[in-house]
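Following this line, the structures themselves.
Nothing in this text is a laboratory measurement; each read-out follows from the coordinates by a stated rule. What you see is a predicted model; the values in this text were computed from it and never measured. Cβ atoms are built from the backbone, for glycine too; each structure is taken alone.
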Structure I
Amino acid sequence: MQSSVIDRPVTGPAPQPRRRAFRPIWLLAGGWLAQVLLRLWMFRYHTGPVANPDEVGYLLAARWLAGGPGGDYSGSTFYQGGYPLLLAPVYWVTGDPVTVYRLVVVIGSLAAALAFPLAYLVLRRLSLGRRAALALAFVAGLAPSVLVFSGLALVDAVLPTLVLGWLLALHDLLARRSWLAGAAAGALSGLAMAMHLRGMVVMGVFTVTVLATLRRGSLRPGLAALGSGLLTAGAGTLLNGRLKAALYPGGARDLSGLAADRLTSLDGQLRSLAGALGQLWYLITATWGLAGIGIAAAVVMVARGMRLATRGAGTAGTGGKPGGGLGVMPVPAGALLALTLGIAYTSSAALPDEHRVGNYVYGRYLACVAVAWTLAGLVVLVRARRRTAAAAAAASAGTLAVSGGLAAWYAGNRLTRYNYVAFDFPETAFLTGAPGRLDMAGASAAALILLAGISAAALVRKKALVLLVAAALAVPNAAFAAGLAPKSAPSAGPDGLPAIRHGRVALDTRVEWRIWVHLIHRVHWTAIERVKLPGQPLPRGACTVVAAPEAGAPPAGWRVSGAGQGWVTWSAC
């Protein structure tokens, strides 16, 4: 009988008679609370958006959905309404921008910390024992991909948790033919589609997976899953349509048109594939090589499952546990593979060329699958035979080297000539200690060293195998968290932006976006009105105008009330 990729039982002491069953529910609750508190402490000084225009785009949508004033975000990327729905209740509590943002950080921390209990359930589905699953899930829940974004008003704060829940529901639909799991998988797919363009890949993979696995016994649960996904996606489409009409009256940036142009030309295809390889390199590097182990194992598992299917061996009936064939595991493994490659390829095709290094090597779009692949890599290390684990680690190193090398070759000197945005590279900056530039070779070497250390902890085959692996992963995760945590409160000096506290506000269309984006969030009591100066009359009843310096002197009845770099304010009240 062929062995599975996951084929070694977790080593440990011989089972002893126990008086009472081990119940991890309180440990799960306590661990989740600890992860929430850690995030709240790390982001205790976050009082306003920094990743713009994205954060303000989501906050503006949440404010409008809560019944507050909207704004004009025309020409920007369309920030969909699924995620702002989670934030909208904050605006029912307060309109103060600082308080709003602090509460958004709380929501993001609560959602991101759910990765821990969901990771535990994933590991249990992969046949790990309860204690082993608890230890590994807790450490995986501290991964950079679910730490960095939880303190920001970005959809990336909740997408990793959503993907874990989606994988669990998809597995249970296939393994248990559960109507409830099918409805959950469909609803999560539709919700992802309502949140971000990446959600379209989630919905596509979900639909193809369910249609491809429909059998006589699973027909009704499968159709219920598809129906749930269709209803949720339809509701999200209606919501996004209303949101776009209200906040983007002049139209949003056409990313789908850009993707279509790229995918229908040779140069565009090369650009998309190179960008996808850059994202794959970043995914493996940012998970200290564990994602590469998981991907290698998934490829082998899917290949074996397809071979068994063509021989008529089937995969049903084993629940995915070792010793009884591959079970249903090749299907969710293939779905996660398709999701990862689909997101990397399509997002690279739709990413505008902004003369940023991150246009060619980027980690944010695949951060939503990073924890899932980390868990897969951990399972391989603690369950597979020594030779299999070593081969998977070698495959991860090879994939990292090849994908990174090809991405760097295509990008060429643009990696040094283009604009480096530190926000795009938190993990690689940590690995290299160089926050001001991208050092792909240095980051690759550091990731491979960490991969060797984590793999070595798994290959010693001692009784405390799981604890050794968990400790080996905890060291870089804890070091990253310590580096991310603020050392002291930031200075509370002026930020160089207009101070506006009341009345109707008009904005000169020539004012730079870096200024008006912040104003849209801060001016929370009214929608900022656009005006073309000079020439267009000022809105009747306006109290303040934020004009470009070249606008000249204010008209009669107005006075200059403030000035800064790139702006001047006129007041009439």
Structure II
Amino acid sequence: MMPERDLQFLTELAAQLRVDSVRAADAAGSGHPTSSMSAADLMAVLFACHLRYDFDHPGNPANDHLIFSKGHASPLLYSLFKAAGVIDDEELLSFRKHGSRLEGHPTPRLPWVDVATGSLGQGLPIGVGVAMAGRLERLPYRVWVLCGDSELAEGSIWEAAEHAGCEGLANLTAIVDVNRLGQRGPTRHGWDTGAYARRFGAFGWHTIEIDGHDPGQIDYALGDACNTRRRPTVILAKTRKGEGAVEVENREGAHGKALKNPGKAVDELGGRRDLRVEGHRPEEAPEPYRFASKPLELPAYEVGEKVATRTAYGQALAALGAARGDVLALDGEVADSTRTEAFGKEFPERFFEMYIAEQQLVAAAIGLQVRGLRPYAATFAAFLTRAHDFIRMAGVSGASIRLVGSHAGVEIGEDGPSQMGLEDLAMMRTVYGSTVLYPCDANQAAALTAEMADVEGVSYLRTTRGNTPVIYGPGERFPVGGSRVLRHSPGDRATIVAAGVTVHEALAAADELKAEGVPVGVIDLYSIKPVDSAVLVEAATTTGNLITVEDHRLEGGLGDAVMDAVSELGPRVVKLAVTELPGSATPEEQLSDARIDRQAIRQAVKRLL
């Protein structure tokens, strides 16, 4: 049983956290104080009694990880940081103001925040990835994730629950703030913590149901979680939204608003306090386990061979895995198609099967990179669209993950439109700080796979299903942001800009046009973001006519990237792309039907001239 003195301190600390949450939201004129107040007791006990964290050294590999999946409760998190002494009261009251580190939802602008949260349903899946990293690195830290009950309606939560349960991630604890009220009214299950317990229990979790305002019960539950072996723990805490303030306690319509009478609420909560939480620093841990490495030897392909870029990716990733112990591979149950299986056979301990759960696939990659690891996550390009919100938030987090989309475009042939990635370039180009690469041959694909390892932010490699001719020699470099001019003469009357499979169609069209007395240039724009503006500007300036051709929808892909680079120069630009809904057909028929094959390119040049 917890001593009375400790219970009193925790009660006072929780009241302070509520007061500071009310004050921060009042200073901002907005925010989510009621969602913060419900979880204050939970976080007070966690911070004071169980969290092992060195705030002076947030990079300490032995530190626990705390993720606020309910990121809208940021006033509570910032109040905790104030109690820990790492921000002062003045900064607390800068909440949501221009230039403040204390944004409306937490981001890694604060060194004690691992990832950006606020898009609900993401914190727990990312926590799964951080827990996986702890196991891989053989570190003793724990991962604590604060969830709201509303976000348990998200499918991504249950992708995370199943993966964590199957993997037995005992270093992961979810703390669910079951305060009954969502944004527009009651949640689906209200205060029925048993309904949630049955669901988590079905996925193999250890479940604990408690009164979330009783420090003794909270302390016991957190200790029980630490002592549980071979399975993750979920603490389902029944709480009251807006706890402690009559104006908002357990009342609908108060979500996401500053209190109308904050002064009265502060008085009801006992006034301002200035308690400090010393917390517990982690015990000295062993160095993170690192895998052996050796010099990189990428696969080499002879010019003229026909090799799919997806095959080159798989073989290059296996070579990269041998050269770098920090490289990992994640699969969405398509490793035989993406060719990621080559890595899995060589390095099974660093290969993670995430099954057909693309949100968890990307989230795990985000969690793994928190520890400085270099994950590559691969599935069909079309299926990455399911995880777009996680990819978008990875950009907000500044997370460095490598995504690979295979089976891109109509080129895949008979499988039809459900399997065709035709929106992926647009999706990835819009992500903050992203890099988008689209190789046309095996040696280029291998080189870019290795290049991605040191690219910061979200990077994306688009690969092709079918075999394409090798046009570049082994060992050539392809820096991010570059391009290759494959055809050029002083008399060029237009320039064809292509990437991936359409490079080969562009070269064939250029050769036919040359035989007809119409010289044209060809640019392989393998880096679609960042784009090689200098080469494009030169082409636009010298020929005045550009034809872009891509196995992708008209909107947002290669053509728009080119337009963005040269629009101020005013050249004529013709964009060839997929505009109709494809059906089933051979790859050659698909390219022809989409009007992006060599004949369509040739005709477009003639029309333009």
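The table below lists the values:
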| read-out | value |
| --- | --- |
| Structures I, II, by mean count of other Cβ atoms within 10 Å over residues 125-132: label with the highest value | II |
| Parent structure of the calculated result -19000, given that helix-only ellipticity at 222 nm (-39500 (n - 2.57) for each DSSP H run of 4 or more, over all residues; to 500) is the read-out and I, II the choices | I |
| Origin of the derived value 3.5 (distance in nm of label points 7 Å out along Cα→Cβ at positions 501 and 517; candidates I, II) | II |
| Structure (I, II) behind the derived value 27.1, 79 of Rg and Dmax of the Cα atoms in Å, for residues 205-348 alone | II |
| Comparison of I, II by mean count of other Cβ atoms within 10 Å over residues 341-348 - largest value held by | I |
| Entry that produces 0.80 once FRET efficiency 1/(1 + (r/R0)^6) of positions 181 and 389 (r between Cβ atoms, R0 = 30 Å, to 0.05) is calculated, selected from I, II | II |
| Which of I, II yields 12 [relative contact order in percent (Cα under 8 Å, 6 or more apart), calculated] | II |
| Among I, II, structure where Rg and Dmax of the Cα atoms in Å, for residues 309-540 alone as derived comes to 17.6, 58 | II |
| When Kirkwood radius over Cα pairs in Å is computed for each of I, II, the largest belongs to | II |
